[in-house]
Structure formats: structure tokens, C-alpha cells
Structure 1
């Protein structure tokens, strides 16, 4: 293997940084778009279940029917359990802009388990300030 000069090594390092930054940006954009899509799906589920009523009628099979169709077309990420999580996202954050756009779906699922809205808001900020890390979230 040919020895590379310090100038070549410097160019390589700059190119490597550019590629790593671009890949990181792609991941963040995809995460943000998926969270937005899940929020919109949650809104659709809630509106369909409630059909203008203050509360959903129990016993309807909306989620199970949707899960079968969505899973057949888009894969296992749309099973009934995940659709419940998606619905819960909308119920916890009914105003989309109240949910920080920098957080991934994994972060959202963790945050949705926190019942106290003030505590949840605190941990949202902490996740964002710590580049999305959630270590110690429940400590």
C-alpha cells in the first residue's frame, strides 16, 4: 500500500468529516419525517375511532383492521401494538409543534411513558441538549 502524504491525509480527514456529517443529517431527517408521519397517523386513528365524539367507542376493531392492512403493505412496524403507540403519541402531543422535531421515535416512546407533563417536558429538553441520549432518563 502506498504511503500517503500529510496533505492527502488532511484532505481525506476533511472528506471523511463531510461524509459523516451528511450521513448524520440523513438519519435526523428520516427520524423527524417518521415521527411526523406517526403523529399524523395517530391523529387519523383518533379521529376515526371517535368520529366526532368526545371519546372513542370501545369494542371497535379499527386498530386491528388497520394493522392487518398496513403490515401487509409496509411491514411489521405497523402491528396493532405499534399503532397503539402511534395513537398514544397523538394523544400525548395533540399539538404537533409541542413535540420537539429533533427527537426520534425511540425517544418519543420513552417520553410517552412519563405521565407528568412537566417532567416529560424536562426530559424532552434533556434529550435534545444531550444529542438525543436517554441514559438515566428513569434514574
Structure 2
């Protein structure tokens, strides 16, 4: 049985991915359009909103994926596997290069990359969603 996809989430995801491609590959880095750069220290540009939008999509997806799920070992196993896949994919993409010598040196390898952070956020948020009511999650969010 196929689950019905929520088109608005897919449209938002597609828009954010297109925006990510735009800000990560502007063409000539010496003559880049200023809103496509991150803010130096304070301020906000459209580029600074890409990662938060991805995390927003993760949160929406957690709700729709687990709203009818029970707290079972199978659910937690699926969450752990998906989190490890995101973390591993991010680590893999940071380790290997598309050009010679085809892999980064371990000294400059980046453990806290974007996909790794999304994997960690997905894991923590999913476990919180399955174990607490919205008021408790809201309180945890305010405190931390």
C-alpha cells in the first residue's frame, strides 16, 4: 500500500533544494550577488535561511511519518537507521572528492557537516516527538 504524499512538503523541499543549489554554485565567486552570501557576523541574507528551512521540513516530516506510530523497538530502529544513513552520507561526501586525489586528508575532514547535523536533529526530534506531548517539547525547546 502506497502512502499518499503531501505535495506541499514536496514543493517546499524542491524549492529549498533549488535555493541551496543557487547559493552553493553561483558561478563566479568573485562577482557574486551579495544576497547569495552568508551574513558576515550579524544580519540575515536569504542564504542564511536554507539550513533552517531544511530543519523545518525535517520537523514536518517527523510529524507526518510518526503521528500514528507506536513506541516500539521497530520504530526506534528505523529512526536510528535513518539518522545513521544521513550521518554516514554526510561523512562520505566530506571524505571523497570528485577530482584527484579523490579523498580529503583526515586532518581537514569535517565531522559536523550539514547532513550530519540534520541526522542528529532528526534523531533527537523523532525521539522527543514519540515520547513527549507538545507542551513538554515546547518547554524543552524554550529551555535549550
Given a computed value of 18.0, 53 for Rg and Dmax of the Cα atoms in Å, which structure among 1, 2 does it belong to? 2
Of structures 1, 2, which gives -22500 when helix-only ellipticity at 222 nm (-39500 (n - 2.57) for each DSSP H run of 4 or more, over all residues; to 500) is computed from the coordinates? 1
When distance in nm of label points 7 Å out along Cα→Cβ at positions 67 and 83 is compared over structures 1, 2, which one is greatest? 2
Please state which of the structures 1, 2 yields 1.28 when Cα Rg over 2.2 N^0.38 Å, for residues 75-122 alone is computed from it. 2
Among the shown structures 1, 2, from which was the value 2.5 of distance in nm of label points 7 Å out along Cα→Cβ at positions 35 and 115 calculated? 1
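Throughout, read-outs are computed from the coordinates displayed, never taken from laboratory work. If you're wondering where the values come from, they're calculated on a predicted model, not measured in any experiment. Cβ atoms are built from the backbone, for glycine too; each structure is taken alone.
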